[in-house]
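Each in structure tokens, the structures are laid out below.
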Structure I
Amino acid sequence: MSNALPHVCVCICTFKRPTLLRRLLGELDAQDTGGLFTFSIMVVDNDQAEAARGVVEEFSAASVLRLSYQVEPRQNIACARNRAVRHASGDFLAFIDDDEFPIKRWLLTLFEACHKYGVDGVLGPVKPHFDQPPPPWVVKGRFYERQTYPTGLVIDWRKGRTGNVLLKMHVFAGLEQPFQPFLRNGEDQEFFRVAIGRGYRFVWCNEAVAFEEVPPIRWKRTFMLRRALLRGASERMMPTFGVRDVAKSLVAIPLYVIAIPFAFLIGQDRLMDLLVRLCDHLGKVLATVGINPVAEPYVTE
């Protein structure tokens, strides 16, 4: 590692996705730095059985990149990210999810945007990738397309995500737990809420693209609805959640129920979009009265 250049630690938090992790590591190995910085990789295995160790050792044997391996035995993405922060070294920390893979100039594009706009971090878009053709209603409904923004836009905390981001290390200074383990969902938004409250600024870079693999399991209607229930229930734990959110859901639920027959006639994409929104609101209301609609910490099937 050259002391003359800034250094980026690229962190991947992973859980039982060896094939996808292998692809991501291969794409990182081919990253173009433009000679502006050096980078290393840290894999945080969120599986106490160390399912990712073999892939990491295989990659390390073939690559010149420095790769470190950490195990976070508690199955909790916030704990995994916190471990990454504790063990990262360098000037910048980048996060990318284990089911994603970036364009060749991904890291360089984030790095250049950070310097151009003089900010504390840069976020990029995550676009869906299908190795197999999905049902037409999945594509038409745009269920896995995330909102994007103009390059240079200063984001608010609600746009904060850690699936594709470069952060200056000083952003984590003084934070014992940057990501809150008690939040089952939205812990990255809460991190950005706190960071922005401390005066840090983050911008969007629409050219720093990463692609997310959307496997057939995610096309299942039950998967999409259970995930919406979990997302809604998890929002109940956010510090910003209040009476207004509950009131909004109580109004929305009967309206969505009434609209179901009409959506059914229009098409599967509209029907599923309505049902997903309905489950989001149901999850909030159920969690408010002490009912946990999804027992598992994550929806995986």
Structure II
Amino acid sequence: MADSIGIVGGGALGTLLASRFLDAKAEVRIVTRSGGSRHDAMKHEHSSLQTSAEFGILAECELVFLCVKSYHTKEVARALGSTGLKQTLVCSLQNGWGHMELLDAELPSLPLLAAATSLGAYLDDRGLLHATDRGITVVAPWRPAELPAAGRAAECLRSTGLLAEARPDARSVLWRKLVLNSAVNPVTALARCTNGTLLLESTLFEIARGAAREAARVGLRLGVLDKDFDPEEALRAILKETAANSSSMKEDLARGRRTEIEEITGAIVRAAESVGEPVPIQTALLTLVRAAERRL
């Protein structure tokens, strides 16, 4: 396991990863704008934990996980580029599509990894972490030659007791994640329900299933998704695995925060237009969440 782990983002997922690495005796450094009492409690238990709003604390980290919203990617990438990182592995656990290109442009000399996880984590109204660590995290290299780096990152996650594996194709990993996020997040946000509710409410599941199928067809047209990928099977599996979870989009919309609808559903709709693939359900979900955001 890497001795020094950096985490950018002090939200639910970043906090979950930090706690697991701290329990595994790693040195953890968190860059966050607002930590809150949960980080104070972690510092009480682990005196080695460092938190700051400054990216300079990541300078000596061997592996850095990005756990921030995708719309902050350019800002974060530029800040990372200014820290003088040398061979640090940078692993994005972000949602959406297009963020890896932004990281690549700003960090051309660093090994870049894309990851998709079914770890469930969210913060309630009191800022308390609710999490399940039964999900698997898939790590893949953005540049094919960096597959060994993906293997090292996966091994670091496994050393904490989390499930993780490395795969060779980042774009396929990211589009599979996009298919599921675009099916689950907008529907649960609009219906104000947990992920598992989609399995219980047939009308909601039909909407989610239709959205997943549309996104999968776009991925096939783009050549970034395997033909053997079954979107309905994957959707049912992730809903069962994360049944009690609240999606990040649901939490953001409920708290009056900006969502990642443009980076998730908007990315699919734009890609669909580029290949001439109709996506009426995705388009409707994009319109509805945009409208909900305007009313915040």
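For structures I, II, which has the highest computed value of volume of the Cα convex hull per residue in Å³? All intermediate terms of the calculation are to be shown ahead of the outcome.
Working: I: 137; II: 119.
Answer by largest value of volume of the Cα convex hull per residue in Å³: I.
For structures I, II, which has the highest computed value of FRET efficiency 1/(1 + (r/R0)^6) of positions 113 and 209 (r between Cβ atoms, R0 = 25 Å, to 0.05)?
Numbers: I: 1.00; II: 0.25.
Biggest value here belongs to I.
For the read-out relative contact order in percent (Cα under 8 Å, 6 or more apart), a value of 19 was computed from one structure; give its label from I, II.
I
Of the structures I, II, report the one carrying the highest value of FRET efficiency 1/(1 + (r/R0)^6) of positions 49 and 249 (r between Cβ atoms, R0 = 35 Å, to 0.05).
Top value of FRET efficiency 1/(1 + (r/R0)^6) of positions 49 and 249 (r between Cβ atoms, R0 = 35 Å, to 0.05) goes to structure II.
If we compute FRET efficiency 1/(1 + (r/R0)^6) of positions 161 and 217 (r between Cβ atoms, R0 = 30 Å, to 0.05) for structures I, II, which one ends up with the highest value? Display every interim value, and only then the final one.
On the way: I: 0.90; II: 0.20.
Structure I gives the largest value of FRET efficiency 1/(1 + (r/R0)^6) of positions 161 and 217 (r between Cβ atoms, R0 = 30 Å, to 0.05) among I, II.
For which of the structures I, II does the calculation of FRET efficiency 1/(1 + (r/R0)^6) of positions 57 and 137 (r between Cβ atoms, R0 = 30 Å, to 0.05) return 0.15?
I
For which of the structures I, II does the calculation of FRET efficiency 1/(1 + (r/R0)^6) of positions 81 and 241 (r between Cβ atoms, R0 = 35 Å, to 0.05) return 0.50? Each step should come with its number before you reach the end.
Working: I: 0.95; II: 0.50.
Going label by label, the one that fits is II.
No lab work stands behind these numbers, since they all come straight from the coordinates. It should be emphasised that the depicted structure is a prediction, and the values quoted were computed from it without experimental measurement. Cβ atoms are built from the backbone, for glycine too; each structure is taken alone.
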